[in-house]
Structure P
């Protein structure tokens, strides 16, 4: 079969199975990306979650020796929650970023890509391919940019004309030599709204992110959150959408195309206090299907404590005291002590002082001392 005909059949089939955008790119080395990644490494701007060596991340033939093309796909997700529950003084709520609403997108996109791979194999039995979604070695964004899915914005997101940057990305390396699509011209212009709005200044320049300062990354870490970022966290439990929310290219865009990405209210905006005591089993049953659960409950519980401190939620003090005294994990005990000090009631300060008498962990004691410092700042 001629590749031109096969390409059109793939495009048509992609629409049938719920792929919103599809593009075709060459499997040439990503030379410019390699230089950017090298700069990121030298500046220590990487998150540490990246997979593969510099060569594997920029040379498709390292992953599929016979690679000739890469098929890039994009699937849109919602940017607004209908009838979203409100956070009240009696029931404070946290927030999962939009990319974690609904079913884990890794599962959904891999399913679409595998269906696409099976379709191609029916047409070309001798085909070779490799499917990746987010956790693969290749940069989804670099592939999508080359394939004409969208342009890479100053916020480092791929921005599509149809769905803005609210899209999930995945790709398939193949040995079929498809004619590549043309990239889309960069349309950010002089706009710097994303850079100006970033809570931590993680966007050090247009298109360059210091992941070590990015709240989306910080919410996924498991250690104590550095002090400078705690006040920036707000009520975020997982991820951050600020640089997407302020982007003019996302104005008015809200794509409710795929039911599997619709947010479940009590999961996308869960009550904070119940998060503190949730068991491993209950956590997996309740949140396990969401992409935001991949790091387990510990980072989310730490973030929930910081959010309760941010809200100065006095109703949560008894539960937070219990966590500070009884939780076996130093990060959770210490963060609870800090958050209690942030709330700043007499009861909270007395509880910290009492807990210090039995605490043996130096890091937790340090956090308790920081919690007590709020007494002298108020």
Structure Q
């Protein structure tokens, strides 16, 4: 099929100033995408605006800044068009700095008791976030190169702090002068999709997931969310799930009982709510039937920019504890499927206090040592 008319249309309507809307254009069939991609590469020299078109082979999609998307319809070109939405990280403002100590959340999920069995060795975790502080001493042995989707020629340096905090909870190995994360020998691959304000477009997250699948991540940590559903985001998460990748997502900080943010709402993720030091659901956390597991998320002490440490609260912080616990499990028992991991982490959770009215029956708090030892008893309070 000749896609020259379609590509000429894109070239004529791409706004290179960055002030226009952004859209995700999906192709229903692989052959259509492959042929249009081939023609895109051929025409880029002749039609220079096409250099602004990014592509996702996993989703079979073009990601474009377009001024007049209403004319790109299925009836005209045989493609599916979705507006590119903005997504935000799930955390509150950072708290004060404190002297270094073992974070209470790592102790709460009983990670130190699990380290005799596993420390997360050889497990690759894609953290789609604001990047990471590569100079942080606690993360010196925990970081791979990753990718910066906002600036492909640069390392995914963190200019916000959120991604560094998440990475510290998962995999810090700072020794006596720093902090220890849940899985200190796992390897973080930072995927910078979020800017200095903690905001990203769905298209950047799609490219991040695409990269994680192609680079064989075991786990993808998604400490962010949005209110509206994205079919494109759901489709690529499903593809990651089919590829055997465990996707862990934060539920949101809106105190809701009947809903959680996307992408945590998709069934192919492990959705995470937050608890406080008292073991109860944190006041800010979403809760109820959409939550798969809870984990510490209130006043969590972890790595920060400039080699320091900060407290932060949010379901983002809870999600990083769960990703770390899953890394411990996969290092000990490689080859487990995402569905097997979800069932196991739920069955081996610590029961929430009996007087926790916000909790869904049977949903508990992550417990790393039980998870590794494979206990499957009915939840009891502790």
Structure R
């Protein structure tokens, strides 16, 4: 069974890349977009709830403002182009969806909206209500206010994070490439297409950082990272060519692309932790602590070897094995300075070092998600 049918995937996130939606002159590829909207409408009539993550605002705005380098010459240009282009982008989506009898809604998100737990829950509640009402949310990064410190930087990872917030079962990344290859097919004619990936870590080195068109901000690295986030949230992700008209129908008929099958669906809080992008620091562990975490235990100070970064209590940190691999993500029970004081220490030593009664763990198992 196709994993993206309404029966198998009641909620679907579809991401559209800039190079598909906007031509090299900065004009909307309207006929192509109308064909995609028709595909979405057919899925909604079939009972599927669909949200769209749409790039293109900066490219559209840059054309209208006459900005060089597609509006990406500076942060200020990108923000101005996004503010100008987003209203045009939303209008085109709303018009075409209305023509298919559907209502569009707009959601603009920054990284902080999905990394801060309270704001994440607010976004999730809005998405859930819109989808239950039969509305098609059209989502984009809020590039008019985002800076390097508070931005996703690509809509592939945004789409995967939205999938977690919406409790979606699937993500389709419509791109100018048709999936993951063993090497860059543009420069290596021997590159082989990979139809399915069950071990993301084993293929991460195959990803190329550049976008084929030069218009977008992603690349295969961002898509593989998006797959990691989606799979951790229990959603299957596919990288699919969006070049032909009716790309969703084309994919449903051909099945050609690269699929990353969903992992076991984690509880909502654990999925949010797994998908976090802005870890404030790292805690390095010994082999015994790694084994304890995999048995479902908390991280005790005695099993830590050192800390990195500047983090406060409640910040997201990654837990790192002796070989440098990430074992888990969790919320720190201590700030970095106090954590450094108790690293490697038994619980009966910690009170004297801290000057107060120690907490039960550096990272509690209830606030931790294994990777």
- Highest-scoring structure on volume of the Cα convex hull per residue in Å³, for residues 43-170 alone (candidates P, Q, R) is Q
- Have a look at P, Q, R and say which one yields 1.39 for Cα Rg over 2.2 N^0.38 Å, for residues 251-330 alone, as calculated. R
- For FRET efficiency 1/(1 + (r/R0)^6) of positions 3 and 163 (r between Cβ atoms, R0 = 30 Å, to 0.05), find whichever of P, Q, R sits highest and give me its label. R
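A short reminder: the numbers here are calculations on the coordinates, not readings from a lab. It should be emphasised that the depicted structure is a prediction, and the values quoted were computed from it without experimental measurement. Cβ atoms are built from the backbone, for glycine too; each structure is taken alone.
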